Structure P
């Protein structure tokens, strides 16, 4: 979500606080880093949006850390960001990245046509 709200940030924070990042695709309890890298390495817009929102989640965690969580969200976000940065990028991803934010890549919910 490009226009992410406080509730969505809180939901993401809770997911990262409760679920480990996993290098194993077959781990059904964790967040699969191979899957994340695969999806985001193909789509620059999705990747850019996830990285932007991850920064917001980390900022929220620093302002309002949850007590007694299974995982440190700041560390989870840092590991997630590093995994995404290190992921191989498709040719389409690299070409689209040249345009950056100069060309809009997202739609707001009100604009989606059915």
Structure Q
């Protein structure tokens, strides 16, 4: 079940978890995740919520949905590759971009 991230405290909890997991388990995205999170916050459509899906260990989980310019995107950490995928509409939707530390901010902004 998706959890709406509609307060600064919950947003901080989610992003702290993402950064903590990246630092320990995802070195390929540990640096770019800060830029990505800032872009998500600044680009999301006004009046929409960021949503995250949890798991049994952490209710905020590793999948995030955001609506930018009327399009719903799913961002998920892919354990097999150690990268973050941006997909349209659903977490299994069309792959828009694969993100790792070498991905530039311009690359990410070009999607949104």
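FYI, it's all coordinate maths here, none of it is from the lab. Since this is a predicted model, take the numbers as computed values, not measurements. Cβ atoms are built from the backbone, for glycine too; each structure is taken alone.
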From which structure (P, Q) was Cα extents along the principal axes in Å calculated, if the value obtained is 33, 33, 24? Q
For which of the structures P, Q does the calculation of distance in nm of label points 7 Å out along Cα→Cβ at positions 26 and 66 return 2.9? P
Matching task: -10500 is the computed value of helix-only ellipticity at 222 nm (-39500 (n - 2.57) for each DSSP H run of 4 or more, over all residues; to 500). Pick the structure from P, Q. Q
Taking relative contact order in percent (Cα under 8 Å, 6 or more apart) from the coordinates of each of P, Q, which one would give 23? Q
One of P, Q was used to compute log10 I(q)/I(0) by the Debye sum over Cα atoms at q = 0.12, 0.21 Å⁻¹, for residues 42-97 alone, and the answer was -0.34, -0.79. Which one was it? P
3.6 is what came out when distance in nm of label points 7 Å out along Cα→Cβ at positions 10 and 90 was calculated for one structure; which of P, Q is it? P
